[in-house]
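Have a look at these structures, which come just after this line.
Please treat every number below as a calculation from the coordinates, not as lab data. Note that the structure is predicted; figures quoted are calculated from it, not measured. Cβ atoms are built from the backbone, for glycine too; each structure is taken alone.
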Structure P
């Protein structure tokens, strides 16, 4: 049994630890080196954004963190354990909502409860509680009277809200987001920023967001990491002041504009590396 000091150290230990990580797609001389010498720590409850040029390995980072791919070199440690297989306590959402068209919204959202341990063992027995959990999420993300509708009956913004519910229904410790708002109009996108912020603040899960939108990264994230051109590596890490992230009004301040401009400068340097 851990003593108090050991418990404190365990609590303070990063949820995500990546050290000297490299990953190659393909084998031998034909292989494509996607990431090299990546070192990254993410604390429990932290909101992190990954930005950088297209093709620099940001989405590959999510595959490594989730256990969908294993590194060629280095170590990926999540919650104190080396990742060797896909993790069960991760939620994921992508640019495309990827809702199954033959299932209504409720059954789409509850899909993780059917397939993820330990929820799948008691899915049918806990059906009433599962439906109640889904309806609570619908209310939080602003979806009303959609549970029995099908994806093709919803707008793009509503589909993405449903996708966000699906990624959170099994109460993951770690939420991985790959450009989830990129295909939405500006007004819908900004509404979903605030929805995500509210859920994160309430539930305390850890978030890793991949985005090309520097304003989005600045408004949402505690810390933004800028990646180089491929093979991707972190070339700059920036803590975002709380004054940039409290409310929508903060996005129109001089400080917010300065933070975005600073990130843009580093991303610009990354793009020029191989120009």
Structure Q
């Protein structure tokens, strides 16, 4: 079993499907829907963006992002993947998946890219964005998308990736997932562990926008305690994971760690492109006995 023969578009779709299928705490997954957002919304969205990622319209970020969101909105009426598309886009366009390769894409962005990305943000109907004094997404697009992302980096982890050349994705998240995967966990368990690890390191910016920075930090602190329980054994870890999931869902879905989920999706996409993501059957057969 191997992913190597999949096209780029198929890898994008599969990355989205693997991310949403894993029972990550606080997120929609195959065993948990939100009242206004379901597992099948994400699955349909994953199928919709695959051909766009494959075609890479005009080989530019603005057309790619807008086309992906238009395709998504043709099958669902909610924002399921704006953040993920913003992360996947530069990776799909980069000549090499490293900071230099992504920076080359970002440094080539022009005013039209900014206009189309702002149009995509408006079309997606992203929630929890609020208003800000400079370069508000509800206003006309600025001349430079990079200036807008740099302005927003302190309040949005996805914007921060544009400002720092995707360093958190490429130099932190990818090596972290590979280390977790190599520990012998199943693919699903590795995705869940990665999700909690990332939440402990980066207070989720969607939670911060919806609930405030204090709640986002509390979610990070709770995630860190879940990871600490993993050192005590599977029973303690899974009990802590269940409690964490309950807390995240106890305020409707305002504590939905959606930015973290987007990070998971782009890491899986990179793993599929680079060929190091291990299919679940191989992990299950070759992992350790405790996996």
Response to the item:
Value -19500, calculated as helix-only ellipticity at 222 nm (-39500 (n - 2.57) for each DSSP H run of 4 or more, over all residues; to 500) from one of P, Q, is from structure Q
Discussion item. Suppose P(r) over Cα pairs in 10 Å bins from 0, in percent works out to 7, 30, 38, 21, 4, 0; of P, Q, which structure was it derived from?
Written reply: Q
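0.50 is what came out when FRET efficiency 1/(1 + (r/R0)^6) of positions 18 and 194 (r between Cβ atoms, R0 = 30 Å, to 0.05) was calculated for one structure; which of P, Q is it? Present the calculation step by step, with values, prior to reporting the outcome.
Working: P: 0.50; Q: 1.00.
So the calculation was done on P.
Suppose you compute distance in nm of label points 7 Å out along Cα→Cβ at positions 162 and 226 for every structure in P, Q: which one lands on 2.9? Walk me through the intermediate numbers first.
Working: P: 3.9; Q: 2.9.
Structure Q accounts for this read-out.
Thinking only about mean count of other Cβ atoms within 10 Å over residues 114-121, which of P, Q has the largest value? Intermediate values should be presented prior to the final figure.
Details: P: 12.2; Q: 21.8.
The maximum falls on structure Q.
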